[in-house]
Every structure is written in structure tokens, then in C-alpha cells.
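S.K.: Each in C-alpha cells, the structures are laid out below.
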Structure 1
Amino acid sequence: MRKIPYGGDYNPEQWPEQVWDDDHRIFELAGIDTLTVGVFTWGLTQPAPGVYDFSTLDRIVERAAAEGRQICLATGTGAHPAWLARSNPEVTRTDFEGRKHRFGQRHNSCPSAPVFRRLATEMARRIAARYAGNPAIVAWHVGNEYGGACYCEFCAAGFRAWLRQRHGSLEALNTAWYTTFWSHTFTDWDEIEPPNALTEHWRGPDHTAFQGITLDYLRFMSDAMLANFRDEKDAIRESDPDTPVTTNFMGMYKPIDYHRWAPHLDFASWDNYPPDDRSAARMAFTHDLIRGLKDGAPFWLMEQTPSVTACRDVNPLKRPGIMRLWSWQAVAHGADAVLFFQMRASRGASEKYHGAVIGHSGRTGTRVVKEVSALGAELELLGSATLGGRTPARVAILFDWDSWWALEMSDGPSRLVRYQDVVLRYHRALWDAGVDLDVVPVTADLTGYDVVVAPALHMVKDGLTERLGAVAARGGTVVGTFLSGRVDENDNAFLMDVPGPLAHLFGVRVDEWDAREATYVNPVAIGGLVSDARLLFELVIPEGADVFGTYQSDFYAGTAAVTRNDVGTGHAWYVGAGLDAAGVTWVIRQALAPHGLLGPYADVAEVESTTRVMPDGSRVRFVLHHGDRPTSVVIPMDGEDLLTGAALTAGDKVTLDAHGVLILRAQSRQNSLPSTS
């Protein structure tokens, strides 16, 4: 591609065709060159059993191609049509409470229902056969925002088949699930029920009598929906062996393990809808998470709102400059496409107030259209300068769906400890330090990293103990926290001292731990400051590690809370308490310091900096100002400002406006930043 694709979801089937003329005129004005079409067209393209009508989709595709726009063409299977639910009611889901749903909403298709799988796959097959070879189509989009769960008889049968493949025998399954507890031993596969409100659960999905059963069902359901994706992708490949295929992920979305899905996508893509307008660090983490799904390869920002969302109780407006800033942040973290939902606002239904490039009036003089047009011009100016660029990270943070699932459905030590909260607190300290980092699975190769941060690594599996140990042994630094090394891949406790197989790495033992309500504070003295620790307090016993932080109150005052163990030529930090932001920041900066990894703006508030290395070895540094007042920064290298063409010299001071962006390409490879910056 000659530039970053720019555009987004377009649903012209909702509008009379005369409106399309206005749409494409505005697209031209705004620099929109890429349209995602056909996401929810199953009911139009198959209006009855065995009847297919592509006339509307034909006109949509033909018009976009005639206007010179690229197309991301969807299979249309994000929601099944009403006739299918009436003729085959088994396609709708049974929910966690055991209620059989009728037709409605969108995430309502049972992933295990044979008729759904067959007809969805056939739809993808026909779409691909009809449009494959169209030069305007640059990507295929399967389904839409996969998610949810089903507990019907089809899923129960599918679960049993999945368990046979995973465990091999009932004996192995009973051992994995620890079924001697509460007389749960299974003697026949058909005795196994999906874990829900009618079987193992109470007070919701996170309260289960048998964590191993629920953990396996979460894995199964993720795999069941993956099978739907793979069915449709295989059908596309019958007609088109080359055009890349993706589906839109939802960032830190708990029900689906994206690491299990990643090998089956040709490129990763995701929809960025942060919970508020103060989430710059969280978005940075999630961009890095999505980039890490494909070993650091660029991803697509498949959806973001140009202004407001419509799905929350309160939907704040993006202030002037925020849409531009957040779009460039995505590019800075590896996005090779910037797309919106939606291009024109729906007139009715649940998303009629969701932000759009074109509002209900069709007016072109709105702030949204002006900002979208200005960003389109900048992307045109940028051209291909960042396409294919990768992040030169020497810091990794581990993210693990299994640990997330297992920790939050554990009965004890504390249901107030949330996996995301712990991970994001440690990420925030890294983000503030300005380091380029990767978010990687626990299966990742860690040989290229100097610092590996593993917050709340509740479950230890996949040879991770040895790989973490190797990081420290060769001179790197590992950071771990409370509630790590507790359980194996079946969510059974290790028969050894906490933190289980990680104890030798960290040089500590934990015999006891204390959990308290959120208002309770036990201060931890560390590095000349006092950090307020909350929620969980492990009583850490050093077994070779040096003590750097101690509790200040309760009967365990004076005992260790934070330690560092010498391992080979490196170190392993263990944080046994829920430190506040200041305490976590101190630990993280201690971990980074020996490796010279602090970024150039580590002490400049609200300024983010990250780097992309191009395939030719050249480097582009992004400097993003998230504050609402101008700030001054020092240029870290000689280079060209890709948005203005200005030549800048290392040491120069420049002023960034509120929400300002600087994109600096190194003047030459010789003058480019080392990967430590």
C-alpha cells in the first residue's frame, strides 16, 4: 500500500442510493480511501432459506471500487437473520442462567449448532466466490467482534468432545479437575455438564465450585468460536488464496483468549473504545497487546469513534484534537490502518447516537468532518513512511488469559484483586518511564528482552519458569508480584511453597498472606518513600533474596514486602503487596536502571514517546502530548518532522500544543536512536 488505509465501517444498505452520492463526495473531501462493508448483510444477501440476492452488496462494492476506494469486505455473518432463528430455533444461544434465547440482538448464534456453522460457512463461501479477484478488495473481514457464550446441548456435546481431546481419559480429567472433592468423580463422559448457574456456579460467572471445570469451559468456548472463524476463512480460501483475512478483536476482552486465535489471523485488528477519555496509558497497553499477538507485526485499528460512543451509561465526547492524537497513538504503537465506526450515523436502533464521520444532517462543516479531513491530509502527507514498522522493544510485559480467568474465579485470597488492574498498574509505570515495550503471551521467546515484567502470574505453565530464569541468568531483570506461581494449568495448587516453581527464581517463600477491604492500608517503606499497600499482603520470607521494602503496621510490621534476588548476572524482583502507583514506579525504575532503558521524556508529565523501525532499518520516533496545555520538549535526535517537513537537531527545544503530535524520522541510520532509547 502507498499509505495508511483510512476510513471505516460503511453501511449504505441502511440508506437510499441517492444518499451514497453525498457520502462519497464527503469521503473524497476527508481523504477516506478504505471502506469496511457488508458486516451485517446476511439478512439481505440470504433473505430466505436457499435464496441468495447479492444485488445490494454488488452495488455497494461496485460503487466503492468505481470511486477508487479500497474495500475490507465482510462475510456478513456477525448476526444471523430472523428467518434462520424461526426455521431452526436451535441456532440461538442458551444463556448462563439456562434460558433459551429467541431471535434478537447480534451475539446470539450458538457456535456449536451445526446448521449455523453450515450456513455461515456457506455465506462466506458465496461471498468469496462472487467477489474474489476484485482488485479493490484488500482484506476479508470474518464475523464481527466475536464474544459471549452458550450453554445449550450442542455446546455440552461439543464440550465433551473437546475434553476427550484435551484430557484423553476420564481418569486424567478427574485428576485435572480434582473431582474427589465434593463427590464429583465422573464415570461417563455424558455426566459432564457445562458449568453455569444451574450447575457449578452461584452469584455469577466468577463464582464456581470447581475452577478447573469452568476454566476448561472458557477455553472450549473460545475455541468453539475460533472454529467458526476458521470455517469461514477456509471457505474464503477456496476462491481467494492470497488476500489477508482478519476479524476485529476488542482489546482486553475477557471471554476470548486472543493468543489462541492469533495464529489463524493473517493480521490482527481491533476496535478501540476506551472506557473514558483519560485512558491514554490503557490504550497504549492494548495497542501493544494486539501487536504482540502476531509477534510484533503491524495491526489494523479497525474501529474507533470519531466523536462519541453510544453503548455506555455516560458517553463523553472526544475533545478537540483527541481523535487525531489517539489515531496517531495507534500508529505509533504499530497500526498500519486507521478506521472508524461509523462513516454515516444510523438513523435508528441502538447505535443511532453513536459517533460518525457524517451525521444525520449530512453536513460537511461540523468539527468532526473538519478533524477527520485534517487527519486524512496528514496521513496522505505521511505516505508509506511508517508502513511495516516494528517496535524495537527490550522490555516485555506478560499477559495471560488463563491467569486472568483463574485468578478472578478463585475463592480466595481476595475477590477485590482484579487481574487487569494489577497488569495496568505495572504497565503504567513502564509507560510513564517512556520505554518501548511488547505485551507478549507466556509462551513467547524472551531471549530478546532485558526486562520482563510478569504481574499476577497466577498460573505457571509452558516452561515459563525456565525461560524467566534464563532472562535473569544472562543479566536481565524479572519483576513478579503477589499471587504468582500459585496454580498449574488445571488450576490446581502446586504442592510446594508459594510462589511455587518461581520460588527459586525470586529467592523467597510465602507461608501466609493477608487480604483486607479496599479502605485498609498497610504502608510499605521502600526506597526512601512510603507506599500505601492495599488489598493483598503476602508475608514474604527471604530465602536468598535481599529485602528492599518492609511492612509498617499490623503484627507483620517489619517483615519483607519487596525483595530482589541475584540470579546469575541479573536480578529478580518480587513485590508481595498491592503497592500504590508511587511504590510500583520505584520498583519498575529500579528494574530499568541497570539497562539504561528510561525514555527521553521519562520525567515529562503527559508526554508519550515510542519508536517504529522500518523494514529498511530507518527509525521514526513519535512524541505524543496528552496534556491540555502546551508543553516544551527537547528533541532527542537529528531528523525530519514528517508532518511539517522541518529539519530538527538533537537538543533543540520545541513546543507541543495541547494534544500535539511530533513524528520525527531519523536523519540517517548513523544518527538514528539506539534501541535503548
Structure 2
Amino acid sequence: MKQLEREGGTKEKWTGKVECSKNMCMEHSTGEQVICNRSAPPSSKFFSVKCTPSVQYSITPPAQETSHLSPIPLKGNSVLISMRHASQHENDSKLSVCYYGEKKESLGTAVLHLTAVEISLDVDADRDGIVEENNPNKGCWEWGPSGHGAILLVNCDSETKKEKPDSELDNLSTVSDLKDMSPMVLRTRGPARLPDGYKLTMHISQGDAESVRVFRSGSPEKLNNTLPEKILSNFVKDYPLVLSSEVLSQEVPYLGGVAEMKFYVEGLRFPDKDFDGLISINLSLLEPISAGLPETPIFTDKVVFRVAPWIMTPNTLQPVEVFVCKVSDNHQFLHEMENFVAMCGYKLRICEGKIYREDRWIQDEVEFGYIDSPHHWFPVVLDSPRNGGLKNFPYKELLGPDFGYVTRVAKRKDVSGLDSFGNLEVSPPVTVNGKHFPLGRIIVGVAFPTATKGRNMTKVIQDFLWAQKVQEPIALFSDWLLVGHVDEFMTFVPAIDRKGFRLLMASPDAGFKLFRGLQKNGHGKAKLFEGLKGKEPVTVDEILKDESLQTENNYVQSCIDWNRDVLKRELGLDDDDIIDLPILFKLKEQKEEYRAVAYYPDMVNMIVLGKNLGIPKPFGPKVNGRCALEAEMCSLMEGLGLCCTFIDDFASYHVNYGEVHCGSNVRREAFNFKWWNLEF
């Protein structure tokens, strides 16, 4: 008697006939390999193979004989076994290997009883909103219109209107929450039950565990016997949690026959510096070896998801609703904003300032964006670490069903004025040196690159923005401003020609040019700020005679020109894509440093609603009864098919170093372009 070994390490004692079982998973399997020598009795020189009709096999090296039953020389051969279809019963197929001696006399037979199971863990790998069966690319992720790989949303809305996102709740809250998750389907074919000791296990890595949770439907479905959809309402509590940060591996039921089991995959966090957004989920068929020993995997199927990035929306996209705060001293501003928004045909949402400690700077508190997948999308607000009086506004008034929330927590000592979101903008789509940015590029303001001190946008926000990847950020120099926000010297407006937009930039040079033209034409005595209560008027002649003001604006212009060059290079712009607006600044001392503020209302700090622009009323010098600054602005904008409305924000915003854009916010429609079609 001699001990023999079959593939997989199991040892059997030779008694003239060896019978053993082999359970095979058919999906993605190239076959099970059996080494013939390991089961051969002593003195074996030849062998032959036969099998039941459902079994397919090939021999390596290939046999030379014409008949498959002819004895084949035994020279380290192996038999690669596969099955035509899944088994209906355990051990319903078999393959036998007959062994022969030198004279081809029979020495014995090894019989392998086979059970085949089809297993496929499926996702929407082709990104059409449908979970297809066994996509060959489901285990990897590739960008582009011909790319592949499933997409996962961060479940950051709140179906129950609690003041925390659904992803922070312990359990699935409502059936409606399922639409925020990505479907995943386990499809199986095989006998009514797995052989004793075999089991299916779903598992994730420790590294992915903080980023994903998986729920299982409490209503397994057999094909042609699908449970009616109305039953879902009775199963709110019957969606057990399968995988989480606490549970990295869990057995899942094998239903038997031809069956499907639905799972729902929930994203828990956005891409960030320490997370590239890719998540793998695995399903393994485990085989028992011996009592007291752990099972070993004989098959693993893997699917890969990428977490959808947070995407900002530029001024060129269609507005949905406008936000503004009602505070104790902005009645005139609010009245004019109500009229302007109504004229444009959009919804105005007024936030009661008395609830939010009279904080009027709603642009600085939040930035609106969205997340998108083939099966669902919804807006998501990014909350600034600024945390002014409006700190609770996103939770109280925005977070809800299909309205998500995300923030980044920074140490209080690290937060500066540059972390307010007037310092966070995004361009329209651009092409730069042949590289297309169909979702535009994020723009932030920071300290000058060579500065040894100064204010910066906090690192956790910058890391978050760069990690979203689809709107590659641009850093501008904004620390020269007292408030320090990019919206104080630039904005984008739609245009009917060229690239579909214009970049508007504040320009002291354009301001002095306009005032010199007025003086030359005999309007040197015309006054700025005329009629403004509590503000001393100043003539054009006085402005042009103020050498200190000229020097300060030369400095400001040099800062703006540096940013202009960066924007031209990073956005692929020509000079004709940029319009200079006549705006002057003045320097103010703060903590022994001088930084700039607008000398008169900063017209670039506007609100853009389609073709209508809500512009800070500049109170410039009047010529023939009309403000020369307003006239210049209208001349520049109306050529683009845009309509200018001037809004008085002087007393309630300008004197507090902000303007119309700072005191308002706009939620916009999403891009038609799908982010996963980007090519990198």
C-alpha cells in the first residue's frame, strides 16, 4: 500500500481504486488541474482518461495517440478539468484516470467526483446603470469613455433629516436610502446546497474598511420567482450589515439552484490625501481541509469601485436657487436682490440672520457642488472650516434627502480668512495645450510661493480639493488682499463666442485710464460717492492727483498681473479671453502689514444668473446723469449678450469689505459631462 496525493494536497491510501470529490467554481476558472503522477500506483507507465458528458478535459503534454482511450505514457502529465455547466446535484459528474503497467496491464483507477458551482459577484462595470452579468472588467478600473469599473457614491445625504449624514448612522435608515448606494449582485448556479464544510465569504481589506460598508437584501431572489417590489417596504429593518470597519469578512448565504442575492454598497468618505478612491470587494468559495484547520479559498471573485469625486459648478452652468441672508441692516440690499432674482426667473432662499448671529457672508461659509454616478446623483455642499455664525446653516437648512454634506475639520489655529469660500472658485471647461478639462479647474488663493509668512488655505482643504482629481486645482496669490479671496479680483461670465466664457479681472490700470479719460474730456470735477450717506465725495481730479493711491494701485496691479499670467497659462487663455474691469484698491494696515481693499464697490464681485449679472453699484462719477463706471461695465458686458443690474451693497457689505458675491450663493445644475469619461 502506498500513500498517493491528488491535486490540492489531500492524501489517499491506494487500494486499487481511489475515489475522491472535487468542488469546482466555474466563473473565471480556466479549469482544475490534476497531476497524474500523484495518484499513480507503483510501476505505472501509462494512463487513460474518461469522464461523464458534462466534463471537459485536456492533457498536458498532449497525447500522440489518435484514440482518447489509448494508454498514454505517464511522464509528469497533468489533466486540466473544466465543466460545461453547473451541477444540479452534489458529485453528479466524474472523471476517472486508469493506470497501466509496462505491458499496459491495468493497475487501478482513480476516480474524481465533481461538483461544479457558478459564482459571479457583479456590479455595473460598464457604467450604464445596470448590473450586468460577469463583466470581464469588473475587477479593475479605467478612466475614459471606453473605460470600465463601477462607481460608488458617498452616502452623505440624510433621508431622515437628522443632523448627520446617513453614512454616519449605524444602520440603513430607510428603503429610499438604497438609491444612494451602488447595487451589487451575487449570482449563483449549482446544487441545492454546497457540500459539507464549503461556504461563501465576502471580504474587504483593512485599508478599504474605513471607506465602505456593504448591506445585504433581506429578500433573496430566485430567478423566475422574484419577490414583488411592494414587499420592500416591509424589509426596512431587514438589510443586515455584511461588511464594515468592524467586520472585514462574513459568510453570505448560498441559495442553491439558479439564484441572485442583492447587496448595496455604501461609500463612507471622499477621495483624500490618504485615499485614492478605489475600493475592492471580494467573494471567496472556501474549502474545508480538516477539523481544526482554517478553510482555504478555491476561488475568489473581485469587483472594484471608484468613489465619485465632489464636483464644483462654474458660473456658466444653469442656476437652480439663490441664497442670501437677511440681517438687521441689509433691507435695501435684500429688496434689490429679491427683484433681481425674480426678474431672472430663479428661486431666492432667504436665511434668517437672527438665527445665525447676523452672519451675512453666505458665500464664505459654503460651496455648492454635486456627486454623480450612472444610477443616481445629488447636490453636496462643502462646508468651510471658517465656522462663523452660519456654521449650522448647512445642517439645518441643506442636509436632507438627496442633498449631501461634506466638510474637512482643521485645527482652529490653522484656519485663516483664506479658508472662507469666496477664496474657492472654478473655471468653465477649458483646453490647455491639447489637454481637455471638461469640468473646468478649481481655483484657490494662497500666500505668494516665496513668502516666508502669510496666510494660506488650510492643508486639509487643499488636500481634499486636489484629491478629487477631476477639476485639477490652480493656486493663485491672494494673500495681498485684506480679506484674501480670489473673488475680489476675478470671476467668469458666459459668452456667446470664443471659448464660451470670459474671465473678468479687476484692473487698477483700467480704472486710472477711465478716470484720465474723464478728466481729459472735462469731467475732472465729477464726484465718486456722491449722495452716499456718511461718505465724503471725491472728485476725479482728486483721485488722479493722489500719488499715494497711484503707488498703492501699482502694487495691486502687479499682484493681479502675476495671477493673470498664471490663469492664462493654466487655463489656456489669450488676452482676448480676458476683460479688464476698472476697479481701484487702497491699502489698509492690519497687524503691521498692508493689504488691499476695494476703493469703491468691487464690480468683479458679482452674482451671475444665466445672462444676467448682479453687480455691486460702484457710485462712480456721473457724466450726463449716468455713472461712468456703470456705463463702462455695461459697454463691456452687453457686447457679450449679458445684461447688467447694479445692486446697492455699499452700507451693508462694501464697508465691511465684501460685495454682492460675498453676500450671496448659487446652487447650479450639474454638468452634462460624466466625470468617469475623463481621460488621464
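S.K.: A value of 1.00 was derived for FRET efficiency 1/(1 + (r/R0)^6) of positions 457 and 513 (r between Cβ atoms, R0 = 30 Å, to 0.05); which structure in 1, 2 was it taken from?
M.R.: Answer for the origin of the read-out: 1.
S.K.: Here's another thing I want to ask about it. For which of 1, 2 does helix-only ellipticity at 222 nm (-39500 (n - 2.57) for each DSSP H run of 4 or more, over all residues; to 500), calculated from the coordinates, equal -3500?
M.R.: The read-out was computed on structure 2.
S.K.: One of 1, 2 was used to compute mean projected area of the Cα convex hull in nm², and the answer was 30.2. Which one was it?
M.R.: 1
S.K.: Computing FRET efficiency 1/(1 + (r/R0)^6) of positions 441 and 633 (r between Cβ atoms, R0 = 35 Å, to 0.05) for each of 1, 2, which one ends up highest?
M.R.: Structure 2 gives the largest value of FRET efficiency 1/(1 + (r/R0)^6) of positions 441 and 633 (r between Cβ atoms, R0 = 35 Å, to 0.05) among 1, 2.
S.K.: Computing FRET efficiency 1/(1 + (r/R0)^6) of positions 129 and 257 (r between Cβ atoms, R0 = 30 Å, to 0.05) gives 0.40 for which of 1, 2?
M.R.: Answer by label: 1.
Here, each number is a calculation from the coordinates, and none is a lab measurement. These numbers come from a predicted model, not from an experiment. Cβ atoms are built from the backbone, for glycine too; each structure is taken alone.
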